[in-house]
1. If you rank structures 1, 2 by relative contact order in percent (Cα under 8 Å, 6 or more apart), which sits at the top with the largest value?
2. Once distance in nm of label points 7 Å out along Cα→Cβ at positions 56 and 80 is calculated for all of 1, 2, which comes out largest?
3. Could you figure out which one of 1, 2 the value 20, 13, 4 for semi-axes √(5λ) of the Cα gyration tensor in Å, for residues 8-47 alone was computed from?
4. When Cα extents along the principal axes in Å is computed for each of 1, 2, which one produces 37, 33, 26?
5. 2.9 is what came out when distance in nm of label points 7 Å out along Cα→Cβ at positions 24 and 96 was calculated for one structure; which of 1, 2 is it?
6. Who wins on distance in nm of label points 7 Å out along Cα→Cβ at positions 16 and 64 among 1, 2, i.e. which is largest?
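Bear in mind that the values in this text are calculations on the coordinates, not laboratory data. This is a predicted model, so every value here is computed, not measured. Cβ atoms are built from the backbone, for glycine too; each structure is taken alone.
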Structure 1
Amino acid sequence: MNRAVIGVGSNIEPQVNVPMARERIAERHVILAESPLVETSPVGHADQPDFTNGALLLETRADRERLKADLKAIEVTLGRRPGLNRYGPRTIDLDIVVWNGEVIDPDLYTRDYLRHAVLAVLPDLKL
């Protein structure tokens, strides 16, 4: 089994899209822990609504590429359009941040809200 921490974010109807994403993830993988959700200011493109962000700790039989494909499919199902402004508004953003104890998303080191969310679900992670 593999363990992954998934960063979750939305600034388009987050009260709908974050729970829907969680539900879709839980259909395919086991959610072991969830961080509290927090509101954050947008990064890179300030003229948009604040984001709701958090993290999920998963256990999965999927390999990393399969999990990434599952997350991207969920994003598309919930209305995310690939190729639009990287920092623009989005219905849902799902990223693998930690894979089997290894940090694979460098945003963890520069975004306090992400670091706090990850440590909420994986407190023993060595940074």
Structure 2
Amino acid sequence: MDQDILFFFRNHTDALPLYLSLEEKIISEIPDVKTKVSKSQIGFQNKRGFAFVSFLPVRKAKDRPNRYITVSFGLGYQKASARIDASVEPYPNRWTHHVMVTRMEEIDEELLSWIREAAAFSAAKK
């Protein structure tokens, strides 16, 4: 395992299995994906970043479990779903969506379809 990833999860070791499951699925389903670990997030990129894992607290503290990762992805429109904790439009026609993942079962086909769509959106940008 990458030492940078271990360092990133040093204060959240209980959330590491969630990340590893997500990483495995993304890498197996989307061609030519690279990961980039920074201080605040781990990015998945093709031409550009299309999905990110962080500990962004997108829920109020009382609604936030102890173990979670926040999965963020970008699309050209606002996706509507009760699973999406927050979405923002930092640039016109560029929406960033944040989903808090707390259990392995939440790394499912719906979430992966959004990430695949984000990868295609990223790859199509000039």
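1. Biggest value here belongs to 1.
2. On the way: 1: 1.2; 2: 2.2.
For this comparison of distance in nm of label points 7 Å out along Cα→Cβ at positions 56 and 80, the top structure is 2.
3. It was calculated from structure 2.
4. The correct label is 2.
5. Working: 1: 1.8; 2: 2.9.
Value 2.9 for distance in nm of label points 7 Å out along Cα→Cβ at positions 24 and 96 corresponds to 2 out of 1, 2.
6. Comparing 1, 2, the top value of distance in nm of label points 7 Å out along Cα→Cβ at positions 16 and 64 belongs to 1.
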